[in-house]
Structure 1
Amino acid sequence: MMKDTNDHPLLKPPSAALILENGKVYWGQGMGAKTSNIGELCFNTSQTGYQEILTDPSYAKQIITFTFPHIGIVGTNNLDVESNKIHASGCILNQTVHHESSWRSDSNLDFFFVQNNTPCITNIDTRQLTRLLAEQGAIKAAIINFGEDKVSLDLLSQEIDKWNGLQNLDLASVVTTLDAYKWSENIWQLENNQYTKKNNQSFNITCLDFGIKQNILRNLINSNFAPTVLPSHASFDSIMKTNPDGIFLSNGPGDPFATGEKVIPVINKLIKKEIPIFGICLGHQILSLALGAKTKKMFQGHRGGNHPVKNLETSIVEITAQNHGFEVDRSSLPSNVKETHVSLFDGSNEGIKHVNLPIFSVQYHPEASPGPHDSHYLFDQFHQLIQKNA
């Protein structure tokens, strides 16, 4: 039997619901598309960049609870996106923001959800949800914006029971590009509110797209790389035809072990060629698997723009942007792989490098979109590594 959790009636009848796998129902007001989705419930602690977060392909099959209460205050625009659509299954907000205020805004958040056929629920106690996730770990859930139509939630509850969650799920093959393409857009410039072009690239970088964020590509351009993006399932021969000076393994959603089963044989061939390799997030996990380590599902993932990470080589603490629900098991790292970064939240692994080969990766997001810029040096580090091995 599903149990209502709201103690006080809303001022107007509810038009949306959040259903947890244990049967609890949170009633609220609907925003965005009148539809329903199932996903893993998570929370994000960022205070800015909600549009980038929603369009990050790494959030596929996840329902995002924003802990910051004023999501929507700067509206939405055509520039602050990480892909061509919202990849999150849904969104949970504490309150509805009725008036956005920014000179860059093109439309409000409600319209952005409608454009992307994504349901959202508001008037929810997001602090209570966050505490629940912190105590219980990952939770399967369904979100529905039903508007004024009365609906039965029993079918959605059954669908939650049928869904096995993110473990053993290869979502990178779902969100990856279907065709190869070259990237030329540079980072955003305040002066003209545009992304500029840059044509003085020094090295060819071939990026395997497991769910790549556009701001990663912009940072590669800004670091004088010429990126070519290939599908996650690209063959070794098709990668080598791009004449790569370096290989980039991108972020992405799902279980790294499930994705790795398809791509690790190719990555192992690239490792044997001793081509410099740089991985971020899912790319970090898949690279670690290829080097002989193991990954595991986290009790509580890291999602936000305020996560402290210690660089073990410099002892400098970096404030980082993160989004991941799996981690590399540090106890499984082989002797020729060195741990370079650790989380100061829970001590989990945040980075590695090979002792002898030009290979390194990090769990967090140095492109920081949204988030701090403490880790931008990693793109320069990749450039220096390629220069050294050219």
Structure 2
Amino acid sequence: MTPKEKKLNPQRNRIDEIDEKLLDLLAERREIVHEVIDKKIENRLPIFAPKREDEKTEKFRQMAANKDLDPDWAEDFLRMIMASSRDSQSSKQFPRVTEEPKHILIVGAKGGMGSLYSRIAEQTGHKVHKIDKHNWHELEEIAPTLDLAIVSVPINKTVDVIERLAPKLTKDTILADFTSNKTDPIAAMKRAHDGPVLGLHPMHGPDVDNLSKQLMVVCPVRDDEASQWVIEQSKLWGMRVVEADAEKHDHVMHMVQGLRHFVALLHGSFMKTYDLKPQDILDYSSPIYRAELMMTGRIFAQSAELYADIVFANEERRELLLNFIEHNERLAKMVKEDDKDGFIKEFESVTDFFGKFASQALEESGYLINRLADRFA
């Protein structure tokens, strides 16, 4: 350490002391949060309270501004603290919506989503029954006790499992599914089961610690009143619940899932063919390309069969992908013909189509890029 650097020691030591006090305060805050969570469980209150969080965030921003601190930075800091508080809930109980525990069957409980929701439901105090290939014979005994049966299996197996499962259920049992494609499974459930039917699509992966702030898409089908406790339980878990029409949901999912994952395959496959190794690219990547590469790479860390089921889910989705490929060929003509004017014209027409969303995307992606660069650069 140079003599000039030694002159900084008093200030650096004081910063270290302040940092330790910050950690002590955060630890104290965590303990109080746990007390709040315990009271929420006792009083059956949602883990995530959006109105309270919004009010808290706005108040925190104002306090930061009053202390001449950047409100945006302060909000980021607070949201990280609140997210950590929600994550700590994963090892605890969750509030239950009903007085008595419900008997819930998860078909496909060994899969990612089945395993996650089995754990969450158990931590909520419900009685969870788990059926997979190896123990299907147990269904006969448990079926009369079931309040809810959820099919959480690969898309290409869903209808077959519904048709095999439904005849075993009582008329009072709610039959639901977790499939990302809703139209065909819902039609199959309506055909096979006379009781309550509910289409569900959890819009997240199986790698979350808890369900707070996650999105659950709900497609009511038959006997909404009987299924209401399922929706309310999702809200108590802290989920955002959105009701959707099955056909409209699937139309959007063709783009959100089918096309997105196919483009990821196109991106990754071309990198492989061109021998562009990800780590080599990172050495020369801007933050925005790093973010794009990470979103592509995360897909290839998961199951090929899962994504094949998603991409080839049904004829309408495959037709969309074929139209996408044909559209690419039309745009490729600009490259072949060195048509810069045509490129600009197409670019500007898409800009008009995106409208105000382009500005929103610029702001939100800028935030992500800056956080990514700060954390992993």
Structure 3
Amino acid sequence: MTPRVLVDAVAVSADRGALIRYVDGLVAALDRAGADLAVACQRSDAERYGKLAPAARILPGPPAITNRGARLVWEQTGIPVIARQVGAQVIHAPHYSMPLGSGLPTVVTVHDLSWFTEPDQHTDEKAAFVRSATRTSVRHAARIVVPSKATRDELVRVLSADPTMIDVAYHGVDPELFHRPSPRETARVADRLYLRGRPYIAFLGALEPRKNVPNLVRGFARAVAGMPEPPVLVLAGGPCSDDEVAAAVAGLPPDIRVVRPGYLPFAELSGFLGGALVVALTSRGEGFGLPVLEAMACGAPVLTTHRSSLPEVGGDAVAYTEPDTASIAMALRTLIGSPARREALMIAGPARAKEFTWDISAEAHMVSYRRAVEP
């Protein structure tokens, strides 16, 4: 019997990035599995979570928690109160930090350890907060959930965490959002991006240092140099927090085109990923690599790096490169020039993606919840 769980979803942000797709996918799957579930969230998210988890009790927080500072205070004060009100037996904090005064066993998700291993890839303020929150969670949480074996191993190596207290729960992929697109879906995205029939290389994610976008930009330019009609590079995602990305783009020759559309609507992601000549996600490392999985599900040929968790996700269904500019250039040029290799990846990717479902992830999380309340 799974205990009554309060999921703290108040950290959900408007951009609906990869970490937020984790919360949404998990909550919906927990509800389908019949979990005894309550969800604390921001008021603007209450209707959506009510639809995602119709059997769950949805608990909107006060309006002030849209402010990050107020949200962190409310995590420590409001979440324990709500947990007592709903009779929760365990709290799931899905984003590094946890309430310390609830008196209840808490399961915390730690997504990756790059905050410790590559601090220069993050802003100082955010890295300091996540490092402190992670250390606290390792000391005080009843269980730690991680999205990959690579992250588990890093947690043990970097913070000397007890491996018997860590549960691996891979992410899943939502087949309604991420699927082989129809020609109409791909055409709609191409029109939005003003591609005028040109093929494109796709990137999806935050334009932040650890995503290695400057090397991707420079590698792309080398890969397509000399082509009479080179493909376009499309960098879709949030606002750029890496000045080196802008510098890399500014340094390109005039015949190399880069499009930066910002966030794309969820409904267009399948068309964007599945319509790409190659999806290039050449990160220096990931806790899981959800965009890699989503691109595979859309039938895209995927190029990623053989770093951290990414081989756990991609297996033999993706192409790999080292994260330096020269390696990315060589790998991209090889894929662009090899229709047979791309076709093989387009077949292998969706088959591999079917092994990762939110329902399987929810089962692993429920095991962790049960372990948290065991005497």
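Where a number appears in this text, it was derived from the coordinates with a stated rule and is not lab data. These figures come from a predicted structure and were not determined experimentally. Cβ atoms are built from the backbone, for glycine too; each structure is taken alone.
Assuming 4.9 is distance in nm of label points 7 Å out along Cα→Cβ at positions 103 and 359 as calculated from a single structure, say which of 1, 2, 3 it is.
Checking each candidate, the match is 1.
Quick check on the output: 5.0 is distance in nm of label points 7 Å out along Cα→Cβ at positions 71 and 319, derived from one of 1, 2, 3. Which one produced it?
Answer for the origin of the read-out: 2.
Taking helix-only ellipticity at 222 nm (-39500 (n - 2.57) for each DSSP H run of 4 or more, over all residues; to 500) from the coordinates of each of 1, 2, 3, which one would give -13500?
Numbers: 1: -6500; 2: -19500; 3: -13500.
Derived from the structure labelled 3.
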